[in-house]
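Have a look at these structures, which come just after this line.
Read-outs throughout are calculated quantities, based only on the coordinates presented, and are distinct from any laboratory measurement. This is a predicted model, so every value here is computed, not measured. Cβ atoms are built from the backbone, for glycine too; each structure is taken alone.
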Structure 1
Amino acid sequence: MTNNSPFPSRAAWTLLALALFLRLAVAWWNYGFLALDDYTDIIVSAVPSQQVDAHTVIETSGLRSPIPRLAMLGLARVGLTLGIDDSLNQIRWMYAWLGLFSMVAVAGGWWLFHHLGRPDWGLHAIVWGGLHFLAVYVSTRALIENMAAPLLLLTGVASVCYVQTGRRGWLAGAMAALVLASVFRFQAGAGVVVLLALPVIRRQWGDLIVVLAVGLAGFLLTGWVDWWLRGGFHISLRLYLDFNISQSSSFSVSPWYNYTLLLLAVSLPPVLVSRYRGFDWRAYLRLLWPTIALFGVFVIVHSMIPHKEDRFMAPIMPLFFVLLAPLSAHLWRARPRGWRTLSFVAINAIMIVLLVAVPAQYNVIGPVRYFRTHPTITRVWAIQPSMEAWPVAYSERPSPVLERVDTLPQWLRERPSCSEGIVVRSDALDRVQLDGYREAAVFGPGIPERLVIMINPKHNTRRKPIHLFVPAGCS
């Protein structure tokens, strides 16, 4: 391993600063949530922090460990102490810190290659892990998968360092990072197979004992924390496993190659499509095989599970970008200002601008923020299935009562009231007559979500525009 200077070069500092700036910008401007789970599991348990207490968070943790929720609540409480009382700004505050935490993975990728004596690979690790639009966006969302990602990256980095140096401290550190990653995303624990295999392959039995001891200590410690918080040893993990075993037949099923296609798409083809003439595959595999193994185990295990969601791959995205960096560096040396570079820059610049332009899930967040400034509306009637989510955490003020109905009550059609509002999703407009009402606002999705609707309309109707109607004579 080479370590001439522990500090990044000027180019590395510039790229790291740009990666951090983009995360903070997306955290501020795109305050929406990626999936319903990150709202129901994390955001609603932390925001508005002045209305949430730790006891309630623990009691309502359900199948999840309460630790991620408590961490976000603590972060929101710090913001409140600093004077951030608007729930929207509390969410921005949390997103900004999540983006900052994700920089551990970006810097970790650079550090790995820098100490392996491949600084050019390190710069490309920053480019992919720091500037890829998905990395910028997903890293700022309140997902447990996202919170595990930097820790899983550190597991991969420490694994490589162990193989290169033979120092068992690196192996112990890799196991400690994996234990922490598993607290946020239980499935990250599948990587233990790789960490146990490393000393076996090297025939270092003392190292095997050390890594087993660290893993066992981590398992006991996290189980004790769960018992202290919830009254049962690893009760969160047991509830999660019981639910998935008993309810797995009710989940949607995707083909085994679903994640393979997703990862290919994330690599932004055809940017990296090449024969790679002259690329030293032996050196690549010799240096990075522990990380490749960790990445491969995670993907294979998840591919074997019938129910698949794209966000399940978030924990290993930093590892994936690290593995792409050497390939990118090779192509860059051949033609630094070629069409590949221009394509990468253009795709990511366009997507980041679009992600900043309109918050995700704005069609359901917009009405909540609207009612925050229109307190005269105390009840809202939603023509099903118009409001699948009602994200009241986006307003620190009491939100109107939401009534989900198939048809409007007769009295509401005959005697409109200024205290009543009606929300209708665009695909349900033809099912309701609103004589005497006017359209007060339309809350539509941004361009990225519109593209998602176009690509897969059947499973994304919830993202369609929401129309708000109030009586014609009301403001």
Structure 2
Amino acid sequence: MTLQTQQINRVNEALSVAVAPNIFDVFFDTDLIGTLCLANLLSSGLWAFSQRVLDQPDAIPLESASEIPPSIRLIQKHLNKSFTHLHPVEVAAIYGFVDLHSERARLDGHFFDDAVRGLEASFIEYQKKGGALEIAGNQAISWIQEGKFPSYAYTNFDLIKAHRKLTGRSTKSPNGLTSCLDEVALFIALAIAIPKAGDVRAIMVMSSVSHYGAFGYSEDGRRWWFNGKNQLYSKNDWDRLVAEQHADNHQACFDQIFSNFSQMTTVSGVFDFASGESSIPEEYLDEYLQEMEAFFGVGLRQVTDGLQNKQVSTPESDHANFFRQLLDISSREQLIDRLQNTTEPWARKAFYAYRSLQVENHTPYLLNARRNPLARDTGRAAEGIDDIVSIVQSLPGSTSIFNDRDRIAMPDETLRLKTGTDRDKALLLHVLLEHHLQAHQLPYEVQSVYTKDESFVKVSGAWMAMTSFKKWDGALPADIQCRF
């Protein structure tokens, strides 16, 4: 393999991760948080949601004297009432499991083992709390011991909304199902789309392998902590909680909520407490730390330990200046124009997370599709090629979950939501065939072609048209737009 081929493979793999990063992908590469925020801002649905929020009667007046900028309080309120937060058992029931052994092989084994131990430790803390949390902790630890974990895959606003009917709860979820990172990425995107000038000076993501939150402050010094869609603390909210439940012990209160806080991610980069590595310039890091201490009332132990390990700062992220200027965008079109005028690889990732087919390289979509657990298990369990074709053909829907044929759904999404365009179903059929033929050690060559009006998959040596599921006789149309 040539060096050029190796480089192409590395780029394709990185872009494939951006399509739907999972819990481990984001932990090892927190730049993906920015990718998810950009994918949300690329969604016309998110901008429409932001306008609906602003059109609510409670959006006015936005008085400026409140502890938290009213726009920030408004965003949290509508996130809380519009989305349903899923617990690990629900994630497993809806999205399935990732195989920890496969993930270890894909990622850095040593660091992956540390991450899994961190996950296990967080659920041991659940066990100590009793009740429903203890039950959840027991279940999660059991899964880890079995070599699997719920398939937390983080996506964009439109995909979150598309899954809104899949929970068995009676609670209404008009805009979709979320995890903590989904909520943080939505919160930050809306904090860019909605607030008035000065409402947001900076936002940083507080994270660990098992949880995400956001800390921010305005130009006039008002600070807040967003710890999930139903938890937004002002300084007074926080001090009241500390006084009432922890006898003014700020650290004990924080540990009760987020004891394994281990990373700070900003527009500049990340400060990882365990390694001491930081790409946040000292002037910015000092400002964040001062604002955090002013809010939490103490220099948090987790941060202090990280500072003791701190190495010489590495250069800040190459997207830092781009993200700093996001607060002045006023439309989706403006963001698209800026991204298209940016040649850096990180900008391309946003379009893959958004699932656009209007990209030069489609291979990353196939690479991600091959890792989808439901499609993998379905393909391996199928009785034969005819059975696989029947599975895809039996899906009742033919519309895009994005309402856009130029965006692509991953195979598990098509299976779960039982709908997809000819292109979505072609990708599903492609990977189902691959998994089946590989599992049964059969010689195979699976190919797919997408044209302007039709998609084709080569099945048993013959091309099949995906709108009719019939053999295609003759030459394929010349207007090929994608080929796998």
Practice item. Work out percent of Cα pairs over 38 Å apart for each of structures 1, 2, then name the structure with the largest result. Key: 1
Revision key, fill the gap. helix-only ellipticity at 222 nm (-39500 (n - 2.57) for each DSSP H run of 4 or more, over all residues; to 500) gets -19000 when computed on, of labels 1, 2, structure 1
Practice item. Tell me which of 1, 2 gives 4.2 when you compute distance in nm of label points 7 Å out along Cα→Cβ at positions 53 and 461. Key: 1
Review point. Hey, Rg/Rh (Cα atoms, Kirkwood Rh), for residues 109-292 alone derived from one of 1, 2 reads 1.00; which structure?
Key: 1
